[in-house]
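Bear in mind these aren't lab numbers, they're just calculated from the coordinates by the rules spelled out. Since the structure is predicted, the reported quantities are computational estimates derived from the model, not experimental observations. Cβ atoms are built from the backbone, for glycine too; each structure is taken alone.
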Structure I
Amino acid sequence: MITLYGVPQCDTVKAARAWLSAQNAPQAFHDYKKQGVPAARLNAWVAGIGWETLLNRRGTTWRRLDPAQQVLVVDAASAVALMLKEPSLIRRPVVEWPDGQVSVGFSASDWAGRLRAA
């Protein structure tokens, strides 16, 4: 089963969930605003795709941070600590695919290939 992580209000998450539903792809949704960010999963994502890929430095949450906090994000440990504290800093959606791969963001063409390969 595909597990999609994000927040339901996010437009990209909405589009991703709608696309998966249109493909009749079974999916589970984890709302990390309500359910929290699973620390073990976050560490696994960082190990698999890197903290730089996961950390959203373009969003309003990042821009609202004090510059002194921003400069402290220099490695995986500091990024994970901040993403656990501020889940909105995690790019969305994060998807765990049935084959164990993890992706970030929504791309219909990439996802179609993943579904065909499954």
Structure II
Amino acid sequence: MRGQLPAATLLVNVSNDAWFGESVAAEQHWQIAQMRSLESGRMMLRANNTGITGIIGTDGRSLARLAPFTTDTLTGVVQGRTGATPYVRWGEWGILLLLALALSGAAVSIHRARGRT
């Protein structure tokens, strides 16, 4: 997904959660979509025949949504967006760098603590 973002100004997800019946899967997929919007800085339109249909803002918040297993029309205003969030820029490398720094700090702390005893 990150590779397509320079050209994509809006995310669209058309899906079918019927496979999962009335389980928690529809809500989990909605939360995954919220995370994708947040990490990309793009609004998402999500259309689902049995799951959650809705609009997600660039900050990952639900702007509008329809309950699963309902037939209705959802209307709202969306705005395309450009630019790159830190995740779009560095991907997992940013997270791995932070993790490496945290582990290095913990190792130094343990080393110093052992030296004092």
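The value 14.2 for mean count of other Cβ atoms within 10 Å over residues 83-90 was derived from one model only; which of I, II is it? Considering all the candidates, the number was obtained from II.
Look at mean projected area of the Cα convex hull in nm² for each of I, II: the largest one is in II. Taking relative contact order in percent (Cα under 8 Å, 6 or more apart) as the measure, the highest value among I, II is held by I. Given a computed value of 15.8 for mean count of other Cβ atoms within 10 Å over residues 43-50, which structure among I, II does it belong to? Derived from I, not from the others.
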